[in-house]
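Enquirer: Below are structures written as structure tokens.
Coordinate-derived values only; no laboratory data. Remember, predicted model here, so these are calculated numbers, not experimental data. Cβ atoms are built from the backbone, for glycine too; each structure is taken alone.
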Structure I
Amino acid sequence: MNLFSGLEKFGLKSAESMQIFEEDKKDGKKGEEGHAEEKVPAESDFLLEKTVRCTVCDHVFKTKVIKSGRVKRLEPDRDLRPRFQYIDTLKYDITSCPACGYTAMNRFFDHLTPTQMKLIREQISSNFKPSDKVDHAVYDYDEVVDRYKLSLMNTVVKKGKVSEKAYTCLKIAWLLRGKAEAMPDNTPEEKAAKAEVQKEEEGFYQQAFDGFLKAISDEMFPMCGMEQSTVDYILAYMAYHFRKFEIASKFLASVLSSPSASRRMKDMALDLKGDIIAELRK
């Protein structure tokens with residue numbers, strides 16, 4: 001029986017031997033165990049270009065963003081730095097106008113008051129020199145760290161919230177960590193270069209810690225899209241990192257007693273509490 005009979009009127013030829021549920025042939029060479037080798041996708045496979053109109057100068061340009069649903073989330077770092085398979089999504093959470101220099105994280109880019117736009121035009125745009133760098137298929141760490149630093153300068157100029165400045169510093173620290181992880185350290189020169197990046201990461205991490213401590217006393221939650229339990233946990237881990245165990249314990253107690261904190265967040269807080277106890281017993 002030919003299941004496809006009648007399709008000849010559409011110019012389609014069919015054969016009785018055509019199978020509906022024929023197994024797909026696997027591409028790629030098989031490994032020693034008989035499994036097809038997985039093809040590692042390029043970073044550009046996860047990106048698309050989005051057209052943006054600058055809030056400050058009205059210039060229309062394109063920026064790269066992550067394709068929704070394309071990335072696979074991995075376990076984050078202990079301070080909640082996000083990790084995804086094959087790509088560092090933090091590199092694409094920033095928008096920078098190539099004409100006037102206005103730069104901000106994506107969630108803040110379209111939100112400026114007239115006074116803030118005036119400040120940016122006077123103190124950023126009037127002195128900004130457009131880059132002659134060719135736009136590549138993907139962003140490298142050096143390019144993105146510069147964009148985040150420009151975003152931080154814009155936030156300072158526009159008199160943005162302390163939490164936005166702190167969050168920008170935290171993301172710069174995370175990006176520098178990603179850059180260091182990708183750097184080789186086989187020679188003394190490479191080790192020195194990596195150590196310099198890690199030193200810069202530490203500086204921005206300290207600024208983020210100080211900024212969030214100030215922000216929680218002056219601002220309401222959510223803060224940069226984060227609920228209180230998330231900010232409290234990040235502060236607890238940062239305090240632990242800087243060996244400020246009393247401060248860390250205070251924020252961990254807040255997370256553990258929070259009715260809105262997830263079970264997973266509380267488990268992470270308990271693990272961190274155990275690390276603090278172990279450090280204090282040394």
Structure II
Amino acid sequence: MGLAIELKNLSHKYSIGTPFEINAVDSVSLKINQGEFVGVIGHTGSGKSTLIQMINGLIKPSEGAVFIDGVNIYDKAVSLRDIRFKVGLVFQYSEHQLFEETVYKDIAFGPKNMGLNDNEVDKKVRYAAKIMGIDDEMLKRSPFDLSGGQMRRVALAGVIAMEPQILILDEPAAGLDPKGRRKVLELIKDYHENSGKTVLLVSHSMEDVVDYATKVLVMNKGRVFCYDDTDKVFSKAQQLQEIGLDIPQISRFALALKKYDVDLGNNIYTVKKAVQGVLNLTTNKEKL
């Protein structure tokens with residue numbers, strides 16, 4: 001498995017040389033393998049938004065380098081336009097970027113900018129529409145006649161239609177009702193599993209991260225607090241709370257039980273794991 005993303009001593013400062021200078025990202029070095037589904041979490045101001053925009057080439061680092069497939073994207077010989085086709089970035093409330101007369105035209109906008117002919121564009125549109133659960137009838141409609149969840153799926157399809165090697169999603173389910181939220185996230189999960197592409201999911205919802213990500217990157221004060229398998233990251237529930245993160249409810253429950261000498265284990269971040277912890281505890285007591 002090759003590297004999809006490599007960051008070397010990456011830093012970015014805002015308002016350099018003023019009293020308001022802020023080191024938003026501070027000497028981050030990181031390797032993400034191809035095909036990973038990475039959850040990116042951190043408190044407000046932790047640097048995660050600046051980090052993902054540097055990976056996409058929207059923000060230039062003050063120091064350090066970003067390598068996509070082994071290529072330094074800020075090398076003078078590299079076209080950032082081409083990099084943005086390789087690294088698709090979907091912003092929070094992405095439906096605000098919709099502007100065309102029909103859903104079809106909106107999804108087609110990216111592939112057309114890639115210089116593809118009409119036949120190739122059509123294939124890309126229908127490929128992305130199928131992934132995002134958009135039928136032929138919806139393709140003919142105005143995006144502004146759709147529900148919030150449908151509009152979000154159209155915006156996602158517009159990026160997926162360019163078939164990026166890396167898909168970065170900044171709070172893709174923000175503001176949706178529970179049904180719409182689950183629909184969007186399940187479609188993203190299916191896309192990842194079927195395409196094998198690298199996916200980075202930025203979210204404030206720990207429940208979303210534990211449900212979908214196989215690895216988790218935790219940012220704190222511009223630095224990497226940890227980057228590891230989901231199991232290992234959420235075994236540090238207490239440390240995550242100490243840096244201001246809202247851990248899953250079931251993790252908070254397990255930590256509270258420890259105060260009463262009921263230890264379900266250190267990696268309780270789903271109900272399934274809590275049930276297993278209770279069963280293990282019961283079995284051990286029976287043996288005693």
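Enquirer: Quick check: 12.1, 34 is what I get for Rg and Dmax of the Cα atoms in Å, for residues 126-205 alone, calculated from one of I, II. Which structure matches?
Expert: Details: I: 14.6, 44; II: 12.1, 34.
Computing Rg and Dmax of the Cα atoms in Å, for residues 126-205 alone on every structure in I, II gives 12.1, 34 only for II.
Enquirer: Hey, distance in nm of label points 7 Å out along Cα→Cβ at positions 198 and 238 derived from one of I, II reads 2.1; which structure?
Expert: Answer for the origin of the read-out: I.
Enquirer: Continuing with the same structure: To which of I, II does the computed value 1.02 (Rg/Rh (Cα atoms, Kirkwood Rh)) belong?
Expert: Derived from the structure labelled II.
Enquirer: Given a value of 21 for relative contact order in percent (Cα under 8 Å, 6 or more apart), calculated from one of I, II, which structure does it belong to?
Expert: The correct label is II.
Enquirer: Now for a separate question. Comparing distance in nm of label points 7 Å out along Cα→Cβ at positions 38 and 182 across I, II, which structure shows the greatest value?
Expert: Ranking I, II on distance in nm of label points 7 Å out along Cα→Cβ at positions 38 and 182, first place is II.
Enquirer: From I, II, which structure was distance in nm of label points 7 Å out along Cα→Cβ at positions 166 and 190 = 3.8 calculated on? Mind dumping the intermediate values first?
Expert: On the way: I: 3.8; II: 2.7.
This value belongs to structure I.
Enquirer: Sticking with this one: When helix-only ellipticity at 222 nm (-39500 (n - 2.57) for each DSSP H run of 4 or more, over all residues; to 500) is calculated, the result is -14500; to which of the structures I, II does this value belong? Don't jump to the answer; show the numbers that get you there.
Expert: Numbers: I: -14500; II: -12500.
Going through each structure in turn, the value belongs to I.
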